[in-house]
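Nothing in this text is a laboratory measurement; each read-out follows from the coordinates by a stated rule. Not measured: the values here are computed from a predicted model. Cβ atoms are built from the backbone, for glycine too; each structure is taken alone.
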Structure 1
C-alpha cells in the first residue's frame, strides 16, 4: 500500500559562487545537508533521501544517493532522488539544501494538502510559489522528463498549473537562498535563537 511521503533534499552543488560545496557549509551549528534532512524529517517525511554530488555527505538516519551527473545541474539530482524513493511512498517533498530558513511546518502543510487530495503542492510565501514542492508519484516520470539543467521541477510545474495547489507558508519560515558569502552572512543574521524568522511583506 502506498502510504508515506518521502523527503528528497537536493544537496549536490559545488557552490561555485560560495567557494565551497553547499552541503558542507555550517549554519547555526549544523551543515546545510544535516539541517535540511532534519527539516524534512521533522515535517513528517519518511524516508529522507539526500542527493549528493560535489562533496561526500555522511548522515545518520537518511539514505544518501550520489548523483554522478551533478555537474549538469539540479534536474539530474531531482531525478536521482526520485528514482531512489522506495516503492511504498506515494509522494515526495523536494527541498533544497541552500534554503536553511524553510521550516518543517512547510513540509507538514504540503503533506496535509496531499492527504486532502492535492497531487502537486507548492509552498508559497506571500502568494509567490517557491520551495519545498510535493509531487505525487504518478507525476514523477513527467517531472523527470521535463527537468533539465539547473531548473528541477519548475518546467513540470509551469506545464501543469492545473495540478498545482499553492500552500501559504510565509508564517513558517522563508525561502532565502545561500548562493554567496554575503547571502550566508545575511541569512545568518535572520536566525534568532535557532529559529527562522518568518517572511513578512
Structure 2
C-alpha cells in the first residue's frame, strides 16, 4: 500500500471511529479475515477472533443504546473518552511499517479527526434526541451505522474516495463548530457537577 493510500486509510479509519468505533473495528476485522484484505501496518491484530467478537458484541449494545434518546446521549458522553483515543491508536497502527515519527503524526491527526467526527455526531444527536417521536432518532442511528460501515469499505477498496468523504465531514464539522463547542462545555459542566450556562444548553 502506497504512502498516500495508507494515509487515506489511516485518517479515514480514525474519522469513522469517532462515529461508530465498534462497527469500524468489526468491519475491518471481518474484511481482513474473510475477504483477505491486507490491513496496513499493525492493523492485522483486528482480524483476531477475540477482537472481532468483542467488537461485534459492543456494536450490538451500541446499536440498541443508540435507539433510546436518553441512553444515546449518555453513551455518547462516555464514548468521548473512548472513540477519540481509539481513533488515534488505529491511525498510528496503520503506520506500523513506517518510522515512529510517522506513527506519532498519524496518532495526532487521527485523534483530531476522531474528535471532529465524534463531536459532530454527539452534538447532532443531542438535538435529534430532543424530538418526541422515535422515528427521527432511529433513522439517525441507522444512517450513522451505514455511514460507518460504508466508509470502512471505502477505506479498504477506494481510499481516495474516503479521503473526499473525510474532507466533506471536516467541512460539516467546522460549520457545526459552535454547537460542538456547546456540547463539550455542557459535558464538562456535568462532569464537574455544575449546571451549564443557558447559552450551552
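Worth a mention:
- Origin of the derived value 86 (volume of the Cα convex hull per residue in Å³, for residues 16-127 alone; candidates 1, 2): 2
- Structures 1, 2 were shown, and helix-only ellipticity at 222 nm (-39500 (n - 2.57) for each DSSP H run of 4 or more, over all residues; to 500) at -28000 was computed from 2.
- Ranking 1, 2 by volume of the Cα convex hull per residue in Å³, for residues 96-151 alone, the structure that comes out highest: 1
- Origin of the value 11.3, where mean projected area of the Cα convex hull in nm² was derived from one of 1, 2: 2
- Entry that produces 0.55 once FRET efficiency 1/(1 + (r/R0)^6) of positions 32 and 72 (r between Cβ atoms, R0 = 30 Å, to 0.05) is calculated, selected from 1, 2: 2
- Computed over structures 1, 2, relative contact order in percent (Cα under 8 Å, 6 or more apart) reaches its largest value in 2.
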